[in-house]
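All of the numbers you see were taken from the coordinates with simple rules; none came from a lab. Please read all numbers here as calculations on a predicted model, not as lab measurements. Cβ atoms are built from the backbone, for glycine too; each structure is taken alone.
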Structure 1
Amino acid sequence: MESSFAIQSIVHNGNIMTKKELLIYFSEVMHILSDMEKAEQRIFNRRPQISALKLELKRRTFSMPYKAPPSGLAALSPKKKREYQNWLANAPQREAELRAKEAEEDLRIKAVEEKLSVLEKQQEDDAILAVSKETEYVNKLDEGILPDEYAKQKPMKAIIQYLITNRAHTLTDAINLYCQEQHWERLEKIALDQKSALLESQQRMEFQQKQHMAQMRAMQRQQAEELQESIDATRRAAEDAKFYAEMNFLFTVFEKD
């Protein structure tokens, strides 16, 4: 049965590989890639921590207290002299507190240095691992079994799936099927993007139409209000004219009498 699963590689020298050998090769390459990517990701993730610890080493958690003796001690007031004498009397206590803070600070610095040392050692180990895995990966590509552009996690997973499910019976067929499905995916994405753009355009047009209709209704309401105000003003003017005409008539009648 093993020979019935023989798959001719696309390598130019015409080597013959069984399906089992090809899948083992893919598995090895994928593990190498995975280890390299994980090492590079760990290196990237540690960089902010290392930068923060380096800044922490430069930070002091307390300031050194110091008080210069006053000049012209004899000219000080009695109150100022007592304050200065009390300050001198408390010097041993302050010195003890200072030594305690220095010891605490030394412990903090030592802990930060230890954390930084561990992270830097891990960075160095991962950098060595990443370079080693990259070398292994290049050596695998040099075997010429798979073109470089397909020696990635996504295409290799797809190719393995095609071979296992018998959707492809040769490596060349598997690669062609992968390229075809990638083409379909791109077309589907283009169609979805176009549909999304069309929907967005329709929504924008509907919004603009609603805005236009709202503006038209507001304009119509304003015109109606202005017309009503004009009618009311005309009616008031007519009523005023009628009132004055009646008053003038009455005035004329009474004047004749």
Structure 2
Amino acid sequence: MRDICNFIPPTESGGNITYYHFVYETGIKTLKQPFLHRYYHLVLVAKGKGVYKRRSREISIEAGTLFVVFPNQPYEIIAEDGFTYLYIDFDGSRVEKLFEQIGITESKCVFQNFGNVYDFWFSAVKRVNSENATTLTESVLLYSLSFIGKNGQSTDLKETERFETALEYLEGNYTDPSLSIKKIAGLFFYNEKYFSALFRKRTGKKFTDYLNRLRVDHSLRLLRAGEGNIAVLAESSGFNDPFYFSKVFKRFIGQTPTEYKKSLSKQGQS
């Protein structure tokens, strides 16, 4: 497979990390060494074996090795045929604090047994485009770093943790009208049918019911704050169709939005 090189629009995320490149590299022997980067450089070895050489240190690396290169730090990778890897370039004010929290330093920056995040990286790098570049790249970076323990070893990627991350995404983005089980399953690399069954097992609710309840609760807050326009309520809560919104609202609340608004008015008058 050929290289995949994505240039990320230089937009800071809310956490003050800026992303520059997300690359799948297959031709290391054609590249000029030693390497020297202006930014932090997170590397995941995809295939093959080699040696990572920095200053006087030589560290064996292979498929599943994850390592961080600090800015302006020259290094070499001496690799066998077939060696491939992925990397992300990034910097920002949050990086130093993030590394401190998880125990990454210039002397402790190589971590083994990360082969189980390869599918996540590879699926993401193939899907990067101008609209999702920052979101996907940040997801891969933070997801990978979150499994580095203070002892420098990868912890298990538990199914529960991945599901909880997907659920947090849902609860933070439910007002997006394009949000769907298909979209979330794709973002977190689940089979849609499997994710649907898993969601019901974990929450006790169907995905659509869970999502609609979040949206209805949001509309209740808007109603109590004084918003009464049904079209605005629907759109602000993530519904494309005001009539469908009213139907869902009544199913959960027992009243239409208009009826609920009137009951609020009567309560205010009493």
Structure 3
Amino acid sequence: MPAPATRLRQLLDGPDMVVAPFVFDAFQARIAQAAGFEAIYMTGFGTAASRGFPDVGLLTMAEMVQNVRYIASAVELPLICDADTGYGNPVNVYRTVREYEAAGAAALHIEDQVWPKRCGFLAGKQVIPMDDMVPKVRAACDARRSGDFVIIARTDALAVNGWEDVIARGRAYREAGADLIFVDGIRTLADMERYAKELGDLPLLYNGQLLPVQEIQKFGFKLTIYSATLMAAYIRMRDAMQELKTTGRIATDAGWGCFEEMTNLLGVPEAMEIGKKYE
């Protein structure tokens, strides 16, 4: 079987848009794989949340890489990862790419926000000059050991400077070697349409769920990272906790009915078989 980065390249070169649901741990990654997805996305927002922090640049590169390692080792799917700003200057970006790739990522994106960054949909973002970001993109491309490792350049300039700057940045980052361009902060259908129109000659990543996947594909995006899985996990866990606290039980509780399914998903039968070899 080809390496995950090679498989991701093959998917991106294919006729269909790749859909990668948000996951923030290895358990969710295994659920996504069992559901039949062809790639997954390690969310920085979710990774921070799973440690009890807001997505405002509080996690270190080492903490993010550790999560990459856990997720990548749990599944066979190509793993696309949030790498924030690359955690510093071009030299830091170079090391970040090396660490993510060694941990098992198939792709990562770096963004042009000022550090400490914040979630792309939060107010108050700031971006570094385009001329400071271009060398970071070049460093990311130079750092990869495998030519198949996918470098994604993200710009957060839409909310800060508007579309003219976004278009200039997208083209400059592509010229610097980025495999995909990612404009974050697309909030409306009009913005989504303009994104596809203004930069549609470039390979683009879309982040969101303004439309069903089948409708998103019509815009020509190469890759969609689908954040609603993160929101759904939060809502369902929140509601279950509130229901248990209020009523003393969870009415939709499957009891132990799903226990075997969960243990199979986590590889218990395989672990037991390995154990038998050494009894």
Tell me which structure, out of 1, 2, 3, gives 32, 23, 19 once semi-axes √(5λ) of the Cα gyration tensor in Å is calculated. 3
As an exercise: distance in nm of label points 7 Å out along Cα→Cβ at positions 81 and 145, calculated from one structure in 1, 2, 3, equals 9.6. Which structure is it? 1
Structures 1, 2, 3 compared on relative contact order in percent (Cα under 8 Å, 6 or more apart): the greatest is 1
